[in-house]
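Listed below are the structures to be examined.
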Structure I
Amino acid sequence: MGLPDAYDQSDELAEAAYTITELAGEVEELRAVIAVGQMDAPEVERISAAELIADLRAQIKTLSAELAAMRVSRDTFQAENRELIKQLGMNAKELKRLRVA
């Protein structure tokens with residue numbers, strides 16, 4: 001019955017990681033609010049700065065997700081490439097062995 005414990009720990013870790021990510025996002029939002037609030041600028045410019053910060057954070061989140069997906073894709077292609085090169089080497093050896101025989 002050790003398996004359910006492992007799953008429970010895995011679920012707890014995943015939930016903790018999610019919570020940490022969410023809290024980090026909230027901290028970043030609060031930092032932006034504080035930064036905009038401390039600006040010595042008219043209200044219109046502060047609103048514009050807050051919107052810009054929010055837009056840039058959204059872009060960063062999107063680009064980070066795309067980069068992570070590209071890394072997975074790259075790693076998959078590299079693994080496939082290694083396997084194909086290995087297979088090519090084995091095929092070359094087999095061809096050489098058959099030509100000699």
Structure II
Amino acid sequence: MTKKNKIILASLGLILLVLVFVFIRLIAPANKISSQPTSGAVVPEFMTAQEKAKLGLPPELKAQIINRNGSGDITVYKVIKSDQDIVADPNKISPINPPQETPAR
């Protein structure tokens with residue numbers, strides 16, 4: 001076997017090895033069992049009548065608590081008008097960045 005043939009054979013072997021590795025990495029997530037524990041599911045928390053009164057909200061308003069500060073005070077809440085408005089996992093909410101207007105010169 002000549003040196004040229006050995007280089008070609010080694011290159012093909014390396015390419016085949018890379019393709020097998022990529023194929024395994026693409027298939028593995030589909031077969032992987034979810035690592036999320038089912039017992040640690042987040043349950044939406046709603047404001048009590050006392051919390052609504054403290055914030056000056058009407059008692060009939062349905063409001064979900066999104067975040068509390070270190071002392072337990074509500075810092076972020078969401079008014080719930082229908083069941084579709086309920087946030088399943090408040091930890092996955094990303095900040096809303098409204099478009100910034102450029103000042104006129």
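None of the figures in this text is laboratory data; all of them are computed from the coordinates on show. Remember, it's a predicted structure, so these values are computed and weren't measured experimentally. Cβ atoms are built from the backbone, for glycine too; each structure is taken alone.
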Item to complete: Kindly point out which one of I, II the value -35000 was derived from, the read-out being helix-only ellipticity at 222 nm (-39500 (n - 2.57) for each DSSP H run of 4 or more, over all residues; to 500).
Response: I
Worksheet item: Taking distance in nm of label points 7 Å out along Cα→Cβ at positions 14 and 78 for each of I, II, which is largest?
Response: II
